[in-house]
Structure P
Amino acid sequence: MLASFLLGLVGGQRSMTPLAAVALAAANGRLPRGRAAPAFLRTDAAAGGALMLALAEMAGDKMKGAPDRIVPAGLAARAVMTGFAAGCAAPRGRFWQGAALGGVTAVAASYPGWRARIAAMKRHGQTDTGLVEDALVIAGAAAIMGAIGRAG
């Protein structure tokens, strides 16, 4: 369940990255079969689609009119998308526990992440802080999925 929690922390910053990370790991055979991910998530189409959504979110985040992550629609997206990804990363038979843990963690993590981003933007601007945040989110998601793959 640690992976579900950690994916929630990532999802608090970028709602689509946890799903992309889980789908890519599943499609590439790096998500152990003992996890709760459904079979369709193990396809190249699912991995490609999730990756495109994550990249679109990262690109949109740099736009001047991008909404804050803490608007109700953003929080709902984080809860649902990260919850699904966290459930898929949970041990088999514990999908709903993983989904709840990841979704709630994503919503809670959105607030300190948003505050940090707002503070950093005052000094470094929207694009630069967004790119740094993207790099941290991608590194975190990759590390989580790598640990799951090694743990088996």
Structure Q
Amino acid sequence: MIRCPNCKNEEFEGAMFCSQCGATLLGVEQAEPKESYQSYLIQVTFTDTDKVVTLQGKEKYVLGRIVPTADEVLVDLDMEDHQGYEKGVSRQHAMIKFTEEGFKVVDLNSSNRTFLDEEELYPGNEYVLAENCMLRLGKLRMNIRIQKV
């Protein structure tokens, strides 16, 4: 693949013009392959118990609580085993997702808010996760460590 220098659209190698903006692609070198979420693992360490959970192989993870009465399970990392209810974790509290800029966290309009390194997140906004950071859902604290595999 080659990337248009004008609009950053990707085209197949050998294309002469960008199908998006019409810019000439003559002399443009092949684009470097994009990073993939499959190249990373996310290590979650719960600070109260030092229990470690590893997330790998998905583009996004919903963090919250699985409630036995709910018909559908819409959570990838269940906080119920970590006193999620007592610590104010919503059923669908936050999401970690992979983007071109790396992993980001989004508060899913939770009742008791999400904090990244003790900074409150605005619901719906994306915040970049550092390779090593602290995430707090309500009062539940966890260290997040992102590693390339």
Note: relative contact order in percent (Cα under 8 Å, 6 or more apart) at 19, derived from one of structures P, Q, originates from structure Q
Parent structure of the calculated result 1.2, given that distance in nm of label points 7 Å out along Cα→Cβ at positions 22 and 54 is the read-out and P, Q the choices: P
For Cα extents along the principal axes in Å, the calculated result is 61, 30, 29, so let me know which of P, Q that is. Q
If helix-only ellipticity at 222 nm (-39500 (n - 2.57) for each DSSP H run of 4 or more, over all residues; to 500) is computed to be -23500, which of P, Q is the source? P
With distance in nm of label points 7 Å out along Cα→Cβ at positions 14 and 118 derived as 2.3, matching label from P, Q: P
For the read-out FRET efficiency 1/(1 + (r/R0)^6) of positions 38 and 86 (r between Cβ atoms, R0 = 25 Å, to 0.05), a value of 0.10 was computed from one structure; give its label from P, Q. Q
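The numbers here are math on the coordinates, done by the rules we state, and not lab data. Bear in mind that the values here come from a model prediction, so they are computed numbers and not experimental data. Cβ atoms are built from the backbone, for glycine too; each structure is taken alone.
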